[in-house]
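So, here's a batch of structures to check.
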Structure P
Amino acid sequence: MLYFSTRATATAGHSAPAGRRFCDILLEGLAPDGGLYLPETYPQIDGATLNRWRGLAYADLAYEIVSLYVDDIPADDLRALCRKTYTEAVFGTPQITPLTRLDDGLYLLGLSNGPTLAFKDMAMQLLGNLFEYHLARQGEELNIFGATSGDTGSAAEYAMRGKKGVRVFMTSPQGRMSPFQQAQMFSLMDDNIINIAVKGVFDDCQDLVKSVSGDLDFKRRYRIGTVNSINWARLMAQVVYYFAGYLQASTDNSQRVSFCVPSGNFGNVCAGHVARMMGLPIDKLVVATNENDVLDEFFRTGIYRVRGTADTHETSSPSMDISKASNFERFVFDLLGRDGARTKALFGDAIASAGRFDLGADPAFPRAAAHFGFSSGKSTHAQRLATIRDCAARYGVVIDTHTADGLKVAQEQRVAGVPMLVLETALPIKFAATIVEALGREPERPARFTGIEALPKRVLTMDADVAAIKALIARTCDA
């Protein structure tokens, strides 16, 4: 299996850059040309294979899917890494991703039973084990530089804490995460974890990651890698739970299901796109946004319009307060027939010069819905509260704010006879203030997180200044 950048293209007198193996890109985020890595082809899953997978434990299903994309780690080692990752001890249930029926044809896919109570654990736990395995094999070290709007940071830090040869520098927007999210990250005192609160919004943090990743000399000198969803390995791991959800919601391969995915950076739903491209019988992939509706605007109009810091709303589903959907480039690359030159022109040139592009009149745009199955919707704070109340009253289930965005949009776009699976994104305790506003009571808190907000915190506060960030990384690594 070879991987190429979404911006790779042949030029006059030169062929396109050669593909790279999985372990060559495992520790990287952006490709050297600024694009994102994707496999040369998506492996195809036939009905016989899908039937064989129906009885597998989650860890073994993960191995079957991941092994299609990873052919430079010995099979026995890869299987052992998957079985080490996806255990009841780590994820709280033997199913790992339990399916809860809310109503006829309406389900909640539980993805938030991991160490940090968010769906990011599903991929990050595997990523941590892959990183440690590969670094030990190569005798190398890695400095992870990441950005979080709330859940990626804690999931990465809990996955990497204590890992040999790994140091984590994690940026987050100052004051924009919930108190619980901040406490999860900032209370970690491990020497290899460095938290940085950036004066700005998540997109400023994400821009810092891209700037550092784009400085190839600095990246190589300090062995910079990333765990954000621009890293292919993380997205690959997320593909697994779409298969797991489908296999739980169906009894035979003639059935199609839809997924509704709360999304800001497009990574979670992009994994669903990959699963659908592999042949999983997905009817629709419904993108649910909050007031920061850059993705909903695109799927309605064809316009992708990046918002600035001043126009990025602070909402009660803060992990989706994102106006630059980094993973979106992967889908547009497929939408445009894998045309690297056009993708580069849109994401490299048009965004840099105009902050937007418009595919509304492009013949490819209708394929987003007709061929790739995408639709979208949005939810506001008032609708979020109403959905949380309704879900608790009608189904006896308390959901977090982001999952509420998904459930609201899912209910609008359900089709009779096609099961709709809403992807749970986090447990409600992470956003307790809004749950109290909606229900008048605190959500359930796992015992291990009692009093976490009162723990001592260790965090640096910095401007969104790439030179200062580089100096911090260099100073820490050279000490």
Structure Q
Amino acid sequence: MAKLTDIRASAAELFFLPVETRVPLKFGPETLTHVTCARARLTVRLANGGTATGWGETPLSVQWVWPSALPYEPRHQALKGFCIRLTKAWAAFDAPGHSLELGHDFQQNELPKLLDEFNAKSPAGEPIPWLAALVCCSVFDIALHDALGQSLGRPTYETYSAEFLSRDLGQFLEPANGSDINFAGRFPDEFLAGDPPKTMPAWHLVGGLDPLDESELTGDEPDDGYPVLLADWIRTDGLTCLKVKLRGNNTEWDYDRLAKVGAIATKHGALWLTADFNCTVSDPAYVNEILDKLAIEQPQLYSMILYVEQPFPYELEKHRIDVHSVSARKPLFLDESAHDWKLIRLGRELGWTGVALKTCKTQTGAILSACWAKAHGMTLMVQDLTNPMLAQIPHVQLAARVGTVMGVETNSMQFYPEASAAEAMVHGGIYRRRDGRLDLSTLTGPGFGYRLEEIDRDLPEPAATFGEG
């Protein structure tokens, strides 16, 4: 049944914002030294004939979304080209509905066709993966959710209820086989915090190339007033949570890395660790060996590991690895594999116990995945894509609203802090970590609480503009 609050897309505009890292960030076998952030402005029409505007942004993190032997630039240009194609498609997607309903329908019905058409003539010579397509789509999907909030003059997270949605969760989700869970008559607001925390613990990323002590310094490190060594980061930001990037193909290196980071953490007062293998492991025995050795040789360090993140290939349907032996030792969280609730359902069958959500896989997907996972007793985390500028705001909002195992990962201040200087003038608490936490109290007003009119940022010329606002 249609609602008077329904919206429909009428115009879309796309901007590309290049960002350089101050230090390199290693992603599995590749290294990131710069990234393009895609930002979209989506105009929607209201039932009363008026219009509203929403904004979305995400880094097009090529190495993360599209691991490949192809050179970086062909993949980068392909993703930008697909974003331009999506700008046109979203401007023409004029079905009415709630942002969750429209986002779901676009992903189910439009995005696969658009991806197939684009890949049939892929300029990179290799098809864009589905994860990369979701990241490109997320820019517009986030903007859609912001636009609904703007149209109502209310925070986006106050719109996920029966008051505004025509479809209940039973029309989006199916429970696990054999469970007595029923989504009929239930709405996302049941699974989201009505009074979210104003501050959250912040997770710091320890990259595979990050120097841990002075003996590892090369002299090429930036002298820009920000820390370089892990101990200095912990002291400066009051960090208590450290996410450790591992290789997944060298047990000795991975064990030593965890041991060394753990020693620094213990010395300087950090409390929690997580191990991120970035999809490079093929056999659970690899992870088990490292965990068991830690449990025997360094029990305090073992107890500090809160969870293990995505050791195994992200094509979950292709690589159906039984991971119960790992999750029997530590909570095991899907990240790259958790494209949607259906894959989370499969992951749960294989032994995964938690889900790391990301807004860059679309706000729609994150909300539906959170509802499915929480209904089935899975633990949640919200992970970063090194989100600067506007991308940081829906990211931290999601973490506050879904309820995570511990805070939120946030690392753009490590790799490109100055990229967010304009936004930090308004929302200083989410672009700088103090006492190991982020402060979300400035995120107020309609939509995602960007308060764009107060942010002094000059945008480049649009890369694409379609439709009529």
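Each reported figure results from applying straightforward, stated rules to the coordinates on display, with no laboratory input. Model, not experiment: these values are computed from the prediction. Cβ atoms are built from the backbone, for glycine too; each structure is taken alone.
With distance in nm of label points 7 Å out along Cα→Cβ at positions 174 and 198 computed per structure, which member of P, Q shows the largest figure? Write down the numbers at each step before the final one.
Numbers: P: 1.4; Q: 4.5.
Top value of distance in nm of label points 7 Å out along Cα→Cβ at positions 174 and 198 goes to structure Q.
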- Query: The value -0.32, -0.77, -0.85, -1.26 for log10 I(q)/I(0) by the Debye sum over Cα atoms at q = 0.12, 0.19, 0.20, 0.25 Å⁻¹, for residues 326-413 alone was derived from one model only; which of P, Q is it?
  - Reply: Q
- Task: Using the calculated result -12000 for helix-only ellipticity at 222 nm (-39500 (n - 2.57) for each DSSP H run of 4 or more, over all residues; to 500), pick out the matching structure from P, Q.
- Result: P
- Note on the structure: Structures P, Q compared on FRET efficiency 1/(1 + (r/R0)^6) of positions 374 and 454 (r between Cβ atoms, R0 = 41 Å, to 0.05): the greatest is Q
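With distance in nm of label points 7 Å out along Cα→Cβ at positions 262 and 294 coming out at 1.9, pick the structure among P, Q it was computed from. Mind showing how you got there, number by number?
Details: P: 1.9; Q: 0.6.
Going through each structure in turn, the value belongs to P.
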- For which of P, Q does distance in nm of label points 7 Å out along Cα→Cβ at positions 150 and 430, calculated from the coordinates, equal 1.5? Q
